[in-house]
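Readers should treat all values here as calculations from the given coordinates under stated rules, not as data from a laboratory. Since the structure is predicted, the reported quantities are computational estimates derived from the model, not experimental observations.
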Structure 1
Amino acid sequence: MALSRWGMLGAGLVLLVAALGGAEPAPGDPPAASAQGQPAGWKAILIAGDNEEPAFDNAVDTMAQKLEGFGVPARDITVLKASSDGPDAALRANIRAAFGHLAPGPRDGCFFYMTSHGMAGRGLILRREQLVISPAALAQALDESCGLRPTVVIASGCFSGIYARSQPLATPNRVILTAARPDRPSFGCNANLPLTVFDRCILDSLVSGVVWNKVMATTRACVSGNEFDMHVNAPSEPQLAVGAAEARLLTFAR
């Protein structure tokens, strides 16, 4: 889902130096609470950055439904789309406002999910403004709004592995899942498909009360199977970075 003709980089590239804790827990390790405590609640921002195909809107709508099913109140879920207008549009000002109003409590976690086209070496695209949300800009927003609280980032799009490899973003308190390696496209961005391959796989794999590396293991198997059926020559290879403080963070456990 690349969109290489766009070259304007998003604003806010403030580098905040942080330790990189990117180790993945072993698949057989028993689940346990986060090192900083399992969140009692979650505050979420969901963004469909492009509206070329309905798949992006479908993904954030389905994710919002899943979060509500996990017990996250609708008032704690902000959904922004390139296809929407006004305060619901996926625009830089609205994203800044969403982070400003996030206001997680002391025992809350933060959840950020964005699906869009991607640009190699830059990040995911906001089509309406021809901007890119860079890992550094996202890191700054999360630092300011969520601090050291347990935070999950899911970045879905071509070349999205840059988010998992970025030191300003990949910190000990964050779990980051991406649709592809930094140098690989992801697949299934088609007007005839309701969801991209990665979005469908991550949504199907996301269940409550398991560690995130288990979610990603299931997602990777799903993506690999779909790409094999599609005769993909260069698999997307979804990426996972688990911060050292969140190795046992559970998915929306009640």
Structure 2
Amino acid sequence: MDVPGSLKTDAIVLRSIRYGEADRVLHLYTPGHGRVPAIAKGSRRARSRFGGRLEPFFQLRTILHEGRSELRTVTAAETLAGHRRLREHEASLDAAARACDAVSRLFETEQPHPGVYHLLANELALLDADPANATTANQLAFRLKLLLAAGLSPQLDGCASCGERDHLAAFSPAAGGVVCGACEGAAFAFDEDAYTFMLRALGAPLADAPAAPPRALRQVERAIVELAEHHAHVHLRAAAAS
């Protein structure tokens, strides 16, 4: 049971920043409180009770104390998953960093999104289980699911401008999805392979991200990046090429 002024919550460390002589400022993502800023006092001392578990990608069970500062204070942290293996492979490490960065940018408030927390936990577990999961297709499938959670899922069942269901050959970030030839305007070419990838990635578990040709994946990435910029004013880092 939580005591007054404290919050007991699971959390994933999105970012860990050295602060002062011995502290760390953390960006935590939690299932019930969204992104939570916190400080771990003395955590960089050699005999800190936190050990190395306050590094990015750790999944923790924490107790956070709420004081006068905007930063909650970490008073306890128990490791649920350290994801040690993903740190041993450059591609997995990079994909994990980009996943955490995307969550941090798209979900920067304390509004709860438990689905986002579990999606990120699933992505980190996949990257930890096998470095072969650190593909461009996996990263794009993860971001598409983030857009869905943020209410920014692309419209794919018809032209985003006029509703036409045939001749969908372009993508318009401004309109929010695929568009027909009559409405393409400033839209960019969007191959059938890219369209199929988006449909399958949104409907399949993250572990079953579909394959697609490089050209289609580049089109999907452009659609994701420009959707986020146009509708959420968020710039997402490019997915690492696999």
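Matching task: -10500 is the computed value of helix-only ellipticity at 222 nm (-39500 (n - 2.57) for each DSSP H run of 4 or more, over all residues; to 500). Pick the structure from 1, 2. Traced to structure 2. Given a computed value of 80 for volume of the Cα convex hull per residue in Å³, for residues 47-110 alone, which structure among 1, 2 does it belong to? The structure behind it is 1. Comparing relative contact order in percent (Cα under 8 Å, 6 or more apart) across structures 1, 2, which is largest? Of structures 1, 2, the maximum of relative contact order in percent (Cα under 8 Å, 6 or more apart) occurs in 1. Work out which structure the value 8, 35, 41, 16, 1 belongs to, where P(r) over Cα pairs in 10 Å bins from 0, in percent was derived from one of 1, 2. It was calculated from structure 1.
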